[in-house]
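These are the structures, in structure tokens.
What follows is calculated from the coordinates using simple rules that are stated; it is not laboratory data. Small disclaimer: the values here were computed from a predicted structure and weren't measured. Cβ atoms are built from the backbone, for glycine too; each structure is taken alone.
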Structure P
Amino acid sequence: MTASDRILLMALPGLMFCILPVAGLGLRQSWHIAALWGGALAFTAWLRSWWFRGFFLLVLLQVVLHPLMVAAYLQLGTIAVFLAAAQRMSALRTAEVLPWIRRAAWLLLGWVVLQRFELVGTFDLGIMSAGPFNLNAASVFFAICLPAFLPAYTDINPRAGHKGPDMGLMAVLAGLVLCQSATGIFAAVAAIGVYVCLSEMPARLKAVAIVVALASLVPFLLVVDLGNLATASRWHAWKRIVMTLPDAPQGNGLGSFAELYPVITGGDRQLHNMTGEMVDGQPALRLENGPVWRHAHNEYLQAAFEVGLAALLLILTYLASFFRRSWRQRKYLSGNERAVVAGVAALAVACCGFHPLHIAPVALIGCAWLGLAQKF
């Protein structure tokens, strides 16, 4: 009998006693919420990864400890769906998953090209549109798809008659250039660097490849994105987030960033400009040259803000453990397995400068890499 089975059986006599002593909360609502909590516990027991279990328990704890908020339960359910998808990915062969990631990159590239020729619409994003994303999200999407193109083609399809990296890699790099976003470029270079370091190349050739990859950043940053990196808004925003962490090391609640951070920093003119517009009945606090701060543009800091420092420590511990284990096994890794490590690296770097796990299509690619990483 599994742990999830035991939780289900204990609910048979136990659910009637689950009455939450919260003012204004009736018996029916108590039972509904208790059923959701019980279901979440059963789901936690069903997960096989210790990291998935730990993270979901921390997220569930935030929902339990903070005032009732529908948005928190919606996010809890969304996280459960994507963790379930990651777990299912872990049961598939890597060779079955990589071609679909490659197709995702090709589809986005085709969409972007059609938009550039004004053959399809750009939604409400105008020149900032790249498929169904903005330029930053599309760049990250390309970057975390890129590792699927890195293995020798015979590792993906043993019946293929040629060897060497697939030419689709050049198309993905073209997509990155079209999007012109530093976060995606850094994530892509990190993926290539990790893949090369784990490869069987001679040490000198590895060094040359890594130097070339790093050198490729220079013209891009100088010509395209140096101004964006130099602006103080994002760095200042992250500093303000870090300053709030000692006040709530246990977390402010799942989904709380979009509500609390604009209030906390409302008087900070380096971050916000009161436009007089209304969003959801509240004055819109906008960056001088950017969107509303509803995400931290850094998944690690947002996790610490919402779920607590324990969640940040868990994430960093998982990444350190995974990369350490991968490095120790480097002599035995196939091209496909190196691609998985590179995919996790791309996702880890992308999370430093954007919020890929809060955009469903991007998050699903990330969950594919995290699921495949469970095979190690």
Structure Q
Amino acid sequence: MISELLNSLAKKYPFVKTYTFHGLFKNYVPGGLNLARLINLFYMYISLPFVLLYLQPNEILVRTSPPGFQCWTVFLAKVINCRVGCWLMDYHPEIEARMLDRFSCLHNLSTGLRFVDHFLMRKMHFIIAIDHSMNDLLKFRFKSVPIILHPTWIEKKTSKYIMEYPYKTAISRKGEVRIIYAGNLGSLHPLETFEKLIRVLKNKAKVVIYTVGLSSEGLERFKRTTTNLGVESIHVKKIKDFSGLGRFIHENFLNFGLITLQDWAGGLVSPSKYNGYISFGLPLLYIGPVGTNSFEICSKYKAGLALPNSASTTSLNRAARTLADREWALAASKNTAKARAYFERHNADSLAHNLCLNFNWRLVHKKN
């Protein structure tokens, strides 16, 4: 999305000269503590002061990767009197603070992280939130900082593949439910309620579960879950590109794309894999807190089924009947078009426009 944003800025606001600063390794590798990510973290933290002294920028748009990088950035930026906008993807260090809260002996450490976060985030010129839950949390915490609600989007270089696989009009044969999980499956994505749901669902239909792109730890978790359930599980190590995901969804007549999220992570993380699912007409099976983009897709656009992590037995039985209903699944698949239309309106051009308004470029940079 960064490259598309830069292209949009170049076309719409040619007076804005942009530079990018990123890690040494740009290819995504699953797993939060792998060597490539750690190298990137140290490289970016150590290099940023020198980059800022060399470039002397007027404004910075910083994302929250590596963890807490936005705090380090705004701290340094104030030294050179530079305005900073934060694109909040994952809310570090609040994620780590909530993890530490579970241990009473580490309470002082979590308090310290929150103090640093509150002190520095208040100095942001604006913050971009990617879902309603995050937007509400930021407005509550930082009342004096403008908050921009702008979800993530499918890049143009991959959206061209969507036309190859139009919204499907047929799903798996009657009496069968096929579910896919595509992603890393880190610790923020629980499987307990999903396991309870499948135990009920498998009594109403044959269940087949596909997993794609899991980390080694995620794969082990899913294997334990499916072994306990006694359902058919198919793991695909990797799909090369976005086109491959669409082809896989349609060739295997998949019914639902699974997304899960811990309750305490609502407002801190908003899984973006919903974009990949709905782009190919695949309804969501979402288990997690309200306010995320995935929840909105299910509740507002009726393009999937949403359940809380604390779902009751009655709710699980009702959800199982719904998932096994072929007509309901077909209707949900068609509704993904409405959801996708909403998210397509939030793209690189709309975010570039927001940056222009919030940095007030037309007034400040007429000649720069």
Open item on the list: When semi-axes √(5λ) of the Cα gyration tensor in Å is computed for each of P, Q, which one produces 36, 29, 19?
Closed with: P
Task: Of the structures P, Q, the one that 4.4 was derived from, the read-out being distance in nm of label points 7 Å out along Cα→Cβ at positions 195 and 355 - done: Q
TODO: Identify which of structures P, Q gives the largest calculated value of distance in nm of label points 7 Å out along Cα→Cβ at positions 11 and 115.
DONE: Q
Task: Which of P, Q yields -20500 [helix-only ellipticity at 222 nm (-39500 (n - 2.57) for each DSSP H run of 4 or more, over all residues; to 500), calculated] - done: P
Open item on the list: When relative contact order in percent (Cα under 8 Å, 6 or more apart) is computed for each of P, Q, which one produces 18?
Closed with: Q
